[in-house]
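Take a look at these structures.
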Structure P
Amino acid sequence: MPERATVVVIGGGQAGLSAGYHLKRRGFGSALAEPGGARTFVVLDAETAAGGAWRHRWESLRMATVNGIFDLPGFAQPPIDPDEPSRTAVPRYFAAFEEQAGLPILRPVTVSRVLPADGGDLTVETDRGSWHAKAIINATGTWTNPVRPHYPGQETFRGVQLHTHEYVDAARFAGRRVAVVGGGISAVQLLEEISRASVTFWYTRREPVFRDGDFTPEVAGREVIAKVVADVAAGRPTGSVVSYTDLIWTPYALAAKARGALERRPMFTAIEPDGVREADGTLTPVDVILWATGFKAALAHLDPLGLRTAAGGIRLTGTQVAGEPRVHLIGFGPSQSTVGANRAGRDAVRALVTYLGRP
């Protein structure tokens, strides 16, 4: 028989933890407190331990390099060594928050799909049974949905192909010829790192645009959020981060430029066994193709609910899916940043308190 919860939170990264914190703060406890023995809420996390996607970041991504981790609600970060890998520092911080907040987190639990149930509820199907819920807060992020473009001849390549999702460190590619594909923040970070010991070639579909001056949350940040909010309010698919922000001249970007690694090439037209066919028709031999081509929101489990617009996006009003008060998306669209995820968790809970008629 399915278990029952008033609210099911799907995902245990920063957004999911924020939602859990605010649910508990607004009177949703972790015990069997609802009529019929249902939980008030539960957090289902596919990971085996705390940390969300941070557990899988590449080894060389240090805390000094990440774009900033905003404090989880009510729990300031301790002093962190800037040279510590983010894949250990952030999960440790998340684990401490979970212990202090006492959240009802079940893991590892992978949600396969969400669909309507009898009586107006939702059924959340997982690899460890099903849940019936009156509402869900989806906080699944993007890490499990990497974008993997396909080019003619890709299957004939004799070298190594991998996505940022599989990248660990540059030592594996020392002395080899590496094509890095992508125009985002991760592509620039990895170009800088790999180019220290390898010959690199940078390919992007469009000419990269670097922002003049610093990116300030007070001005530029608000402009970016306004653009993303406009897209989700209209039901349009959201673009990559840099499509809204442009690239920034960070220390690693300046180091890559000084090393000559930011000499961008137009996208190749095909992949051959020993290299890539350039836009001008020449062949460039490469040993490795690294697809730093980003991620899309991991929302396939929500497809049975028919939430997408004709344009392929999901229209939101705040965090709520337009016309579907039982479903809130956080860590999505304008709330993909860590500070945005915190606020979205609070806003989703506030809306659900009203929808569920709770005091």
Structure Q
Amino acid sequence: MPSQSQSARVALKLDIVLVGAGQAGLSAAYHLKQRGLLPRRDFLVLDAAPQPGGAWQYRWPSLTLSTVNRVHDLPGMSFAASAGGDDSVQAAVAVPQYFAAYEERFDLQVLRPATVSVVCNRGERLRIESDRGVFSARGLINATGTWEKPFIPHYPGAESFAGRQLHTRDYRTAEEFAGQHVLVVGAGISAIQLLDEISRVTRTSWVSRTPPRFRDGSFTPEDGRAAVKLVEDRVRQGLPPGSVVSVTGLPRSPAIIAMQQRGVLDHQPMFTAITPTGVRWEDGRELAVDVILWCTGFRSALDHLAPLQLREPSGGITMTGRLATQVARDPRIHLVGYGPSASTIGANRAGAAAATELLEHLR
């Protein structure tokens, strides 16, 4: 690996660079190695995090293996065997341990922390600039996910609010809000989970731009495939990817039923403005709150790819390939963990498809 001074002048040449070592990035790296490429010689994985675990290492402490939806196995190694069957373990502990063991077992040699600042087109190659050196690659698999790009919509008066505003990614424990009135914004899984936790400690209110959609009955694999297909159709058309939850709805679980019985799920429509003491609706009604918790999701962390001009006028990126991981405007680039592959099981399949298709293209 070149030194900092050398890397400013000379780019290390590789066949493929992978950016991100979460579920999708590790899956892609595994499949590249299975196809005969050697880490640090033919391909390199760059990860901005200080240790293995992807975004999981930053999750709030109360998110345990019993409360998380599911952690899917990476290819070739079982998560259940690694976790030891203890559902009380924090996800922020168990999953990073699993990812670290996985990297070691398959000798993936991830370079971290390494933050990629920009990717530029250099003819037949791509130039990848990072704080750990400059790299030249024939192909790129981007697996940066969404955790670094929290989304908070702007509402008039937001700057005037005298209380505290934070995003899902900033949340740690419900106890820090004791004695305060917390307004939870959002209708996704995280919003419901945090509303449940915080409402056990202090007063809460709940609003969202679109009304929550609860569904009865079990969520079948067919339902999941249909939901992912709808998101896939959007990115194949170059539209911004929607969330899978917006398609599937929220299952009416025992926890949600208990919240309804406690009166916690008293949903209100979205406010139109923020005041120094709270929020205001279009009809003039106001609500005083101490905290606004934005559970409003994330956007794809793709700013470093901006010089490649991959986006359409709609704001999306037209995707192609078997699992919609290949960028139509530049087939040397695959995005995994984007659109239909944003779920953990989708990330696994996308990693395999991206590795296979990129190698086919380069050869």
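Laboratory data are not the source of any read-out in this text; all were calculated from the coordinates shown. Keep in mind it's a predicted model, so treat the numbers as computed, not measured. Cβ atoms are built from the backbone, for glycine too; each structure is taken alone.
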Task: Among P, Q, structure where Rg and Dmax of the Cα atoms in Å, for residues 79-166 alone as derived comes to 19.5, 55 - done: P
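Given that distance in nm of label points 7 Å out along Cα→Cβ at positions 63 and 263, derived from a single structure, equals 3.8, which label among P, Q identifies that structure?
Of the structures listed, the value fits P.
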